[in-house]
1. State the single structure among P, Q that was used to calculate distance in nm of label points 7 Å out along Cα→Cβ at positions 32 and 240, giving 3.0.
2. Thinking of P, Q, which structure, once helix-only ellipticity at 222 nm (-39500 (n - 2.57) for each DSSP H run of 4 or more, over all residues; to 500) is computed, gives back -14000?
3. Kindly point out which one of P, Q the value 61, 47, 46 was derived from, the read-out being Cα extents along the principal axes in Å.
4. Supply the structure label, taken from P, Q, corresponding to mean count of other Cβ atoms within 10 Å over residues 16-23 with the calculated value 17.2.
5. Suppose you compute relative contact order in percent (Cα under 8 Å, 6 or more apart) for every structure in P, Q: which one lands on 12?
6. As an exercise: log10 I(q)/I(0) by the Debye sum over Cα atoms at q = 0.14, 0.17, 0.26, 0.33 Å⁻¹, for residues 120-159 alone, calculated from one structure in P, Q, equals -0.24, -0.36, -0.86, -1.31. Which structure is it?
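The numbers here are math on the coordinates, done by the rules we state, and not lab data. The structure presented is a predicted model; accordingly, all values stated were derived computationally and were not measured. Cβ atoms are built from the backbone, for glycine too; each structure is taken alone.
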Structure P
Amino acid sequence: MLLVVKSGGQEAMPEWQSLYRALLPELEVVGWDDPALDPARVEYAMVWEPTPGRLAQFPALRVIMSSAAGVDHITRDPSVPAHLPITRMVTPETEERMADFVTAASYGIVRDFPMLREAQKERRWDESIVGRRASETTVAILGLGNLGAACARRLAANGFRVKGWARTHKQIERCESFAGDERLGECVSDAHIVVNLLPDTAATRGLIGNRFLEALPRGASLINVGRAPQVDLRAVVESLDTGHLRSAFIDVFDSEPLSPDDQMWNHPKLWVSSHIASAVSRKSKARQIVKNILADRSGQPLEHVYTANLGY
């Protein structure tokens, strides 16, 4: 068995090889750019932003495995063989870290951390910045897959009022569920915080633009930890500038890394993070990859397989 890895750069290869050696000694692990790599022997590929056309050059390839929760960095390449399964990187650690991040950001919004940050920059003692309580705050989560459900449970456990919207109805304890295009507006109509965790599909791209933002209650806030194409960042900045949006936490961007001269770095109502909301350890990723390789070898179903017609 041979696994080719493109994740973390060449400097990460010694760690990857050590992790896989401990988990599955018979698995040979080779770097994406290793000159000794024989394309004909590659059966598995663990990748992040694979070079266009390269995956199609592995004739024995059995499974393509994303090193992240999203797969759009793979599917945007039209040469990727359509018959090959693509798996998403979703682990218990992924869910825990995403729930941690979204809950922390929600508390930051509830207690007006962006305003506190500006007061500190100005050395201004302001006892009026007290925010609100979690128990009087409604959070609407767009996307109730593994990560959305984990966030819903954590937020509810922390006293937030939680609603969620998805393509189909979901049963999640202490989370009011909405399904279908016609109920999106109802889900977010009274939301103090909107969390985007939608997959990248033709139906979701550009969803969070001027029209969507204007329909939110004045003073609402946005947390984007899903995919970048759903959110029109220009519209978000305009809404922040007019005061309709109170604040925004943005973790994903169309072009990464974000340019050092981008206006978003310095916006007083905007918090920028470097696509790390659900970043997990390489050890956790290696365990998930090995689990799917063993499932494939034994003819068992793979976990977290991307479904093309659904877009996730």
Structure Q
Amino acid sequence: MIHHITLLAIGQMLSSSVAIPLEMLEAARARLNVVKDPRARFEVAVAARELQPMTMLGGFQIRPTITPEQITKTDLIVVPALWRNPRRQLQQEGETIQWLARQYRQGASIIAIGTGVCLLAEAGLLDGKPATTHWHYLDQFARDYPKVQLQRQHLLTQAGRIYCAASVNSGADMMVHFIGMEYGRELALQVEQQFSPEVRNPFEKKVFYADSSHQHPDEEIALAQTWLQQNYQSPLSLASLASSAGLSERQFDRRFRAVTGKTPTAYQQQLRCDAARELLQNSNLNVADIAAAVGYNDAGYFNRVFRRLAGQTPGEYRKKVRAKLFSS
């Protein structure tokens, strides 16, 4: 369980890369408090090398309350994006970089945003691991840190407890994912809806993982997942999937849930819901046609499933999406 979260405040940083994660965490805390969930009692600290107001772009000020060295143990660290070339700032952050390395060795997870990823590279935490950074800095990053497996085509990467996001918006996607892992998908969806759900895509569709088989080593279940991903519109036959895997239905269901966290039916419903979101955003099909396109003959049932998984009806989702589209 997350007990302590550190938001680093660094000179030359983009304040939004810390403000948005902070606001998302507080939104999650508020909802946990409503149901009196003890997990709401996490502590958030804004840490900087010096305890004095820091003026950001446009005159916005951040007031850190603690230095990194005063934090002996933290569970999650958010490293902010830096404005323009980060080299000068990196030269001043030697102690912070060492602290990051120590906290990671003690078990902390780290989310680094934009060129803030450079602090992790300086600490040697990304050697031999995949990472991404802001697209304007990709070439320089590759020259400065040749040991890092730079993923130019991905906005998000994960290597164990290290998460990298190429931009502030991608950092928001990362926070939704992290809240989902820590507090459950339902709460993550509620937070997501407060922070422009229409411009976000599921984390899993964009992330590059250090291990392409990151989910699990169960080959039979991985093959079943692949079949479901390619045939999500087709009726689900547990007996057929189990037979293809050489397992009894009971064995198949148990192993599938063990490695995916979902029943085969719930897994297929999530695939169908994700496909429906794409169609709602990018097509003019009506809801009934979209329901049929993703495998539901009953539009009413599709509406209920979509609302349960997405936290809103298909019509509400489309209205939010289309409100952000422009035409010439």
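1. P
2. Answer by label: Q.
3. Q
4. Label of the source structure: P.
5. Q
6. Q
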